[in-house]
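Trainee: Below: a set of structures, written as structure tokens.
Only the coordinates and a few stated rules stand behind these numbers; no lab work does. Bear in mind the structure is a predicted one, so any value in this text is a computation, not a measurement. Cβ atoms are built from the backbone, for glycine too; each structure is taken alone.
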Structure I
């Protein structure tokens with residue numbers, strides 16, 4: 001605990017703990033102080049939001065020491081999802097570890113667009129095959145397989161540790177039997193054709209990484225952030241590899257704010273055509289759908 005900050009005790013009420021945590025986060029200048037305090041308490045004490053509001057006298061009990069540790073970690077800018085080890089995404093809960101990118105709500109845009117493309121192609125009731133390049137925690141492949149019960153997929157990543165997390169998440173969602181996990185860059189060495197490729201590649205320009213918020217810069221793996229000098233290195237790899245091998249005719253990729261024109265140009269130079277884009281809640285184009293006629 002910080003100097004002058006009273007320790008949390010087992011008999012302390014959740015309502016009082018919530019007030020103290022919110023104040024500490026607010027005084028430290030953290031965004032969403034009350035939300036962070038609420039989510040941490042719910043996760044650590046094991047109560048839902050309704051109980052937190054309607055039973056403020058409920059004691060924190062054996063969670064006291066864990067709450068104290070969580071407060072210090074959040075004051076050090078560690079994200080709530082990393083402290084709790086889970087992140088909600090597309091209505092489901094995913095394991096998050098230091099080896100994988102902390103999933104962002106904006107990435108749900110990729111899932112939305114992928115499902116729209118599958119439906120428009122009248123493939124939503126077919127046994128489609130999906131590839132997820134740079135899967136990380138596996139949120140894209142696992143979510144799509146959960147949404148498409150007849151689909152199967154392959155997830156790749158250069159990190160064996162990330163693949164282990166992705167497999168655990170697929171198992172939690174009950175879709176692991178329809179997925180395979182391959183340690184490779186892109187789709188190198190992968191056989192067969194895919195109806196759809198999805199990817200959330202690293203797209204932060206190298207020079208911008210030092211200026212990122214500490215929640216990102218200090219806790220997300222650099223491998224999942226650094227997209228090279230202009231942030232577009234992996235898009236070039238995917239565009240060329242997919243076009244040359246003829247492994248798929250449709251592709252959905254997440255992009256950074258302001259990168260839509262450059263990403264479209266990269267794929268167009270390899271024979272891909274832009275089909276549509278989808279914006280996130282902030283109004284930024286966050287996902288692009290492309291196709292190629294082989």
Structure II
């Protein structure tokens with residue numbers, strides 16, 4: 001297994017290189033000048049030239065890119081143009097907040113999504129099945145920012161059960177609304193995938209054989225059918241969690257959550273190139289790790305899947 005993990009990471013090196021190159025080119029293609037934005041509209045040409053020299057913007061683009069790669073090889077991601085803080089330090093400071101929000105949202109989506117999907121598969125064709133389908137379609141269709149504001153209006157303004165925004169020094173009660181808002185979209189897809197996978201599994205001959213042996217319906221559904229239906233669900237959960245760990249811009253902005261999403265948005269607005277490239281590269285590493293975890297989990301869900309090669 002360790003050889004498989006090492007091989008996957010080695011194969012990811014060209015991916016990381018390509019991401020840095022594409023991101024660097026796209027940043028340079030954006031209209032506007034970050035140095036002009038920092039100096040202000042009334043700054044003199046001498047001031048602009050001095051700031052450009054301090055940031056290394058006067059060098060040719062290939063030299064700037066090679067310099068950035070050298071920083072990466074030394075474990076650095078550069079410094080913010082505006083705060084002069086190390087981007088790596090800011091990422092390590094923001095990531096735990098995003099991790100907390102992403103894990104909470106995915107736990108909410110997984111628990112309710114799988115439960116509702118299994119329930120809909122068991123009640124196929126009934127009014128309960130149609131109700132679950134209606135809920136899943138609604139969860140996919142409702143914009144995240146609108147859902148967040150609606151939940152804030154109901155549970156914070158009218159009922160006064162939950163705080164509307166902020167992080168509350170780590171209090172879990174501040175996590176409920178943003179996690180529910182962020183996880184609703186994934187919940188809807190998990191419901192649909194779980195239902196479809198369960199229906200396919202329940203139609204297999206070994207399920208009929210299990211029932212013919214006198215096993216209870218609970219044992220047939222949860223001991224035999226559910227485990228064999230989880231591979232597509234785990235894939236979806238892993239990809240969505242990887243996306244959440246890159247920062248949920250809308251959710252973090254609506255609820256004032258100090259995570260990677262707001263950090264990236266601030267860097268994009270200010271055209272702070274080191275921040276943007278650092279967040280993108282950090283997100284690529286997260287996606288590679290999450291995909292690797294998902295691949296390894298296949299082996300435990302289905303022992304026939306061999307990951308030792």
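Trainee: I, II: which one has helix-only ellipticity at 222 nm (-39500 (n - 2.57) for each DSSP H run of 4 or more, over all residues; to 500), as calculated, at -10500?
Mentor: Numbers: I: -10500; II: -23000.
Answer by label: I.
Trainee: Which of I, II yields 48, 20, 16 for semi-axes √(5λ) of the Cα gyration tensor in Å, for residues 20-163 alone, as computed?
Mentor: Numbers: I: 36, 17, 13; II: 48, 20, 16.
For semi-axes √(5λ) of the Cα gyration tensor in Å, for residues 20-163 alone, the value 48, 20, 16 is produced by structure II.
Trainee: If P(r) over Cα pairs in 20 Å bins from 0, in percent computes to 32, 51, 17, 0, which of I, II did it come from? If you can, show how the numbers build up before the last one.
Mentor: On the way: I: 32, 51, 17, 0; II: 26, 48, 22, 3, 0.
Attributed to the structure labelled I.
Trainee: May I pose another question? A value of 4.7 was derived for distance in nm of label points 7 Å out along Cα→Cβ at positions 220 and 252; which structure in I, II was it taken from?
Mentor: On the way: I: 2.0; II: 4.7.
So the calculation was done on II.
Trainee: Where does the value 0.30 come from, among I, II, when FRET efficiency 1/(1 + (r/R0)^6) of positions 212 and 276 (r between Cβ atoms, R0 = 25 Å, to 0.05) is the thing being computed?
Mentor: Numbers: I: 0.30; II: 0.00.
This figure was derived from I.
Trainee: Thinking only about relative contact order in percent (Cα under 8 Å, 6 or more apart), which of I, II has the largest value? Mind dumping the intermediate values first?
Mentor: Numbers: I: 14; II: 25.
When relative contact order in percent (Cα under 8 Å, 6 or more apart) is calculated for I, II, structure II comes out on top.
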